[in-house]
Structures are given as structure tokens and as C-alpha cells.
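Just so it is clear, none of the values below were taken in a lab; they were calculated from the coordinates. A quick note: this is a predicted structure, and the numbers were derived from the prediction, not measured. Cβ atoms are built from the backbone, for glycine too; each structure is taken alone.
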Structure P
């Protein structure tokens, strides 16, 4: 097993051992750079989020509706190691970090090792209208 796979397996096992069943992220980018904005840890999660990867936009501050949500910063886990579970897959979907950019969210089911990504990209559209009018 490669060192990279061993490291990923170690962080997954650590998360599972600490009661984390799902990891969710939000990400955004543009102009040739992108980043994971937030990392969330869940012990249970609505089935819709697991199937679509689409996390609600208010998940980071609406604790009443999402009581099982904590951010990775509050738990002492290695955030960059968790982000590395996602980056190889985010780098292979539509160009969310380049030019006009984009944003999205993703959910990783740690028990099944299934990743669902909900990606959105921005495109600038230009419509030209030319008229010749004899006055």
C-alpha cells in the first residue's frame, strides 16, 4: 500500500473511531485558485445530503436545524489531512477554480467510502447585438 493511501486510511479510521460517520465540505474558487472553505463532521446526516452531496448553505450557523454538525476546527483533527481526502476528486470535476470559478459541496460517507459532489461553475455569457438603422 502506498504511503498516501496509508495516510488516508489512517485519517478515515481515526474519524470513525471518534464517532464521525460523514465528512462534508464546502468549497469555492475562481481566477486560477480554489480552496475548501469549511469542513464539517457528522455522526448522522440527512439521507438527502448523503445521496446528493448538496449541503445546505446555512449549515455552518443554523445549529437548531443541524444539531449533529461540528466544524473540524472545533475537534482537533488534522484539517489538511481531511481535505486531502477530497482534493484528488475535486481536481477532476468541472473547472470550479479557474476563470469565472465556481463553488460546491461534497459529502463523504466514511463507512461506505462513497463521495457525492454537488458542483456549480460560473460562466460569463456575452450576447452581441448589432443594428444598422437608416435615419
Structure Q
């Protein structure tokens, strides 16, 4: 899969990701909040879109990266014993920062034709700007 440069799509900018210890998937609100619920629904919708068109590893990568924190030891993408990691391990870069990988996976999803609303919901959650 050809990779776009992160700088070619200004809507996704690594500097917009938070520099806190909060997991990206919880940046806009913890479990049980409307934001967390919207994130879950968005990732499920992306997964349903991705399966038949062969882009499921991208969604799995996004889910795995959602567990990474913005700073501290967990700012680095690490291997995990999870289904999301196992299905995405070929496209994840273990041992390097998670933030740029989040942006790259979102760019790849956009390039593949993923539903914009769900991609935007995930980005808003990860950046802490989800309402």
C-alpha cells in the first residue's frame, strides 16, 4: 500500500494530538461518556466498511494505536497480546512513536475511501476535540 506523506493532508497534524498520559481513545472523555460511545460506534462502522474491501488491518491498527498514550513510556507503539495488534502487526511500527502512526493510518483510510464521518469522529476523539 502506497503511503502518503503526513504533510499532504493538513486536516491530520501530529501536533494536534495531546501530550498527556491519557490514551488517545479516551482523550475526549472516559468510558461511558458520549464521546467514548461515539468513538466505539465510529470504529465499529469503519470495521464494517473495511472488512469486505480488504482494509481491516488499517482499522485494527487504529484501534491498537487508540490504546497508546500521548506521552510517557506508552507514547511508543508496543506489541500486545490483542486481536487488534495481531491483525495489524504488519503495518504497525513497534518501538516508534504512536502519534505519527495514528496520522498515517487515518490518511491511509481516507485514501482507501473510508467514510469521512467515522474518520473525523476518531480524529476528534484522539485530539480531544470531540464534543
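Looking across P, Q, the calculation of relative contact order in percent (Cα under 8 Å, 6 or more apart) that yields 39 traces back to Q.
Ranked on FRET efficiency 1/(1 + (r/R0)^6) of positions 13 and 29 (r between Cβ atoms, R0 = 30 Å, to 0.05), which label among P, Q comes first with the largest value? Largest calculated value belongs to Q.
Of the structures labelled P, Q, one was used to calculate P(r) over Cα pairs in 10 Å bins from 0, in percent, for residues 37-92 alone, giving 25, 50, 24, 2. Name it. It was calculated from structure Q.
Which structure, out of P, Q, was helix-only ellipticity at 222 nm (-39500 (n - 2.57) for each DSSP H run of 4 or more, over all residues; to 500) derived from, given a value of -15500? Considering all the candidates, the number was obtained from Q.
Once mean count of other Cβ atoms within 10 Å over residues 85-92 is calculated for every structure in P, Q, which label goes with the largest value?
For this comparison of mean count of other Cβ atoms within 10 Å over residues 85-92, the top structure is Q.
Quick check on the output: 23 is percent of Cα pairs over 23 Å apart, derived from one of P, Q. Which one produced it? Attributed to the structure labelled Q.
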